[in-house]
Structure 1
Amino acid sequence: MTAKRNTPVALIRDAAPFAIRAERGSDVVAREALLDACFGCDRHTRTCQRLRDGRAPAEALSLAAVRQDGRLVGTVRLWHVSAGGRSALMLGPLAVDDDCRGLGVGAALMRRALAVAK
């Protein structure tokens with residue numbers, strides 16, 4: 001007869017597989033709610049927002065991370081700016097839903113944004 005092993009099991013939160021895709025018009029409400037949750041409702045008063053006011057994000061550089069159930073869990077945008085007379089891209093905002101932090105969502109968004117920017 002063999003003895004039963006009493007092996008402790010570490011509980012982990014549910015895995016959150018996600019896909020990175022171009023932001024869609026249907027993402028606006030969820031994106032704005034995520035940004036408010038991450039940066040606060042006063043985020044529109046910050047200096048970085050002043051730099052984005054009146055501009056559209058760079059073409060193809062607004063990305064969304066979406067779970068398999070369709071829920072938006074991350075966002076990143078890049079913006080064309082001029083710095084010292086040279087063209088550049090400005091990051092912001094990059095946000096990840098609190099429930100999905102530590103799962104690589106932000107890193108995946110940045111890697112994709114940088115790849116598309118090249």
Structure 2
Amino acid sequence: APRAALTQITNFGQNPSNLQMYLYVPNNVARKPAIVVAVHYCTGSGPAMYSGTEYASLADRYGFIVVYPSVTRSSKCFDVASPQALRRGGGSDPVGIKSMVDWTVRTYNADTSRIFA
């Protein structure tokens with residue numbers, strides 16, 4: 001992914017609920033960087049979280065990577081209550097978000113002990 005720009009990533013792995021993945025990697029990414037998953041509010045989006053928060057500028061300062069998942073369903077709310085979402089590996093949004101994190105860990109050799117949401 002290009003550095004210091006919000007970039008959409010496709011084909012990042014299992015994604016049963018068709019989430020979109022946006023990624024911000026600073027120019028000076030740390031060796032073994034941390035990952036912050038910036039989960040948007042209902043009616044929001046990954047790009048809205050990028051524009052409306054300071055995560056990207058903090059990533060520039062501290063060298064971590066930001067993953068901005070984005071819901072594609074009409075409610076624009078993440079599934080946090082279905083039986084699928086509440087069961088590890090059960091499907092729905094958590095599986096897609098975990099795929100995003102796993103892709104980022106593999107691609108940037110990120111520190112798996114420093115993944116935050």
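Bear in mind these aren't lab numbers, they're just calculated from the coordinates by the rules spelled out. The structure displayed is predicted, hence computed values, not measured ones. Cβ atoms are built from the backbone, for glycine too; each structure is taken alone.
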- Query: Which of 1, 2 yields 18.7, 79 for Rg and Dmax of the Cα atoms in Å, as computed?
  - Reply: 1
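Matching task: 26 is the computed value of relative contact order in percent (Cα under 8 Å, 6 or more apart). Pick the structure from 1, 2.
1
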- Message: Comparing mean count of other Cβ atoms within 10 Å over residues 63-70 across 1, 2, which structure shows the greatest value?
- Response: 2
- mean count of other Cβ atoms within 10 Å over residues 23-30: greatest across 1, 2 for structure 2
